[in-house]
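Colleague: What follows are several structures.
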Structure P
Amino acid sequence: MAIAVMQRYEMKYLLNAGQTNYFRRQLEGHMRLDGYGLTSIASLYYDTPDARLIRESLEKPEFKEKIRLRSYGLAAGDSPVYLELKRKSDGIVYKRRIQTTVAGAEGFFAGIDAPDGGQIERELKYFRDYYRPLIPACLIIYDREAYFEPGGDLRLTIDNNPRYRTEDLTLTKSMDGIPLLNPGQTILEVKVQGAMPLWLSRILSGGGIYKNSFSKYGEAYRRELVYRKEKTIGCGGLILPAA
């Protein structure tokens, strides 16, 4: 969690229950569960009032970027949380992040800057000011299994029960949300700085597991659009305010 700068390839896969069990079995002897075991993670995404960031991301451009506030478990007032800037260009993911508190992040988005901010803080500030105003838009929560390759740079994560909410947008209240997947489905993410090892390619192929561009925030946004459209139709065409 202390890493402040990351640059790597990230590939996503949507697994059913059978594929998830198969994949876990096949990892034995190759990967180890990290010291945190199963961790509940909450990511609060900030966006413009017209959802510019997620709308542009869903168009699958060559370059896209997001900003979020992340906690590991339910955050308390003074517990560490991480303000992250995530960019993707030509398939490579770049992350910048700093440790702060919920109050510190709220101050940051309100325009209060640290007097001794370094390079990462400057990048975050530029992003904030470029897209101003940024507001809490969607909270994504999931239960993550994280694996590492001893002596290598390969990392794998399996996200269980991904869920979201667009109300009570705080990291300090609860880890509840609306499910994003069908029961038993999980999201596998492969994170590597170079090429994927051959043994992993064989495991994926053997399980019929293929790349998927699934985005948790993107799926939550799509669902909210459908929900609002249905509410509008149900109200005889009345235009309802965004959640």
Structure Q
Amino acid sequence: MLKIENLHTTVGGHEILKGLSLDVPAGEVHAIMGPNGSGKSTLSYTVAGRDGYAASEGAVMLEGTNILGLAPDVRAAKGLFLSFQHPMEIPGVQTMTFIRTALNAQRRARGEAEVSAADFIRLIREKAKLVGLDDAKLKRPFNVGFSGGEKKRMEMLQLAIFEPRFAIMDETDSGLDIDALKMVGDVVNALRGPERGFLIITHYQRLLHYIKPDRVHVLAGGRIVKSGAAGLAAELEKSGYEQFIEAA
């Protein structure tokens, strides 16, 4: 579903990704773990198309299409979703208005009918209960005045509503308590299926207690240096990343 081939990305004059290759088949959840500065966020930004993170070499194939030359909104319309480590605030734009506008923009780009206001209200209220957000939060400006945990719940709300083809979660577990971690796991596990893929980027194993990955990859020095089954995450908790930093 997502196939990354020999990906190179330079940021601020420094090459961060140095020939990274990765294949995540449809229906699978893969986790990427690694030390600070290894290129985890750069990978997510390059795939999603964030400004300033253009690849200098390689390909990112989403269901057979190289998306590197596409604008971020086109990538999103093709079913790519990125959950940010630090979600942004948008003052003056109501949460429900923002999410409905984004949802319908994607549906128009795919040639699908827009969701009516009444249907959207029913949908967002249903999904908001799943992630633990009340109606008052939905009526506020997008993420303004929200705690870090509430912003992550808002990310999971969008994931549940958009139901993307492929979701990248960039350290979504950062700063979350146990209840919020379980909520993230519940949302991801509810969406797991043969038609969808996930890439979970994290430092720690704790989120992987709730989302059992099919494969775990270690990213160090801008490359994938080791891959294994779900048990690799537990090994990393015990041994750390030092051996991989030295090898990279």
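Colleague: Looking just at FRET efficiency 1/(1 + (r/R0)^6) of positions 135 and 223 (r between Cβ atoms, R0 = 30 Å, to 0.05), which of the labels P, Q belongs to the structure with the highest value? If you can, show how the numbers build up before the last one.
Modeller: Working: P: 0.95; Q: 0.05.
Structure P gives the largest value of FRET efficiency 1/(1 + (r/R0)^6) of positions 135 and 223 (r between Cβ atoms, R0 = 30 Å, to 0.05) among P, Q.
Colleague: Could you figure out which one of P, Q the value 17.1 for mean count of other Cβ atoms within 10 Å over residues 23-30 was computed from?
Modeller: On the way: P: 14.0; Q: 17.1.
Computing mean count of other Cβ atoms within 10 Å over residues 23-30 on every structure in P, Q gives 17.1 only for Q.
Colleague: From P, Q, which structure was volume of the Cα convex hull per residue in Å³, for residues 15-86 alone = 112 calculated on? If you can, show how the numbers build up before the last one.
Modeller: Working: P: 170; Q: 112.
Value 112 for volume of the Cα convex hull per residue in Å³, for residues 15-86 alone corresponds to Q out of P, Q.
Colleague: From P, Q, which structure was semi-axes √(5λ) of the Cα gyration tensor in Å, for residues 119-174 alone = 18, 16, 9 calculated on? Walk me through the numbers on the way to the answer.
Modeller: Values: P: 28, 22, 8; Q: 18, 16, 9.
Structure of origin is Q.
Colleague: Of the structures labelled P, Q, which one yields 17.8, 56 when Rg and Dmax of the Cα atoms in Å is computed from its coordinates?
Modeller: Numbers: P: 18.7, 61; Q: 17.8, 56.
Only one of P, Q returns 17.8, 56 for Rg and Dmax of the Cα atoms in Å, namely Q.
Colleague: Rank structures P, Q by distance in nm of label points 7 Å out along Cα→Cβ at positions 7 and 103 and report only the one at the top, that is, the highest.
Modeller: Values: P: 3.7; Q: 2.8.
Comparing P, Q, the top value of distance in nm of label points 7 Å out along Cα→Cβ at positions 7 and 103 belongs to P.
Colleague: For which of P, Q does helix-only ellipticity at 222 nm (-39500 (n - 2.57) for each DSSP H run of 4 or more, over all residues; to 500), calculated from the coordinates, equal -11000?
Modeller: On the way: P: -8500; Q: -11000.
Traced to structure Q.
Colleague: Let me ask you something else. On mean count of other Cβ atoms within 10 Å over residues 63-70, which of the structures labelled P, Q is highest? If you can, show how the numbers build up before the last one.
Modeller: Values: P: 18.9; Q: 14.5.
Across P, Q, mean count of other Cβ atoms within 10 Å over residues 63-70 peaks for P.
Where a number appears in this text, it was derived from the coordinates with a stated rule and is not lab data. Small disclaimer: the values here were computed from a predicted structure and weren't measured. Cβ atoms are built from the backbone, for glycine too; each structure is taken alone.
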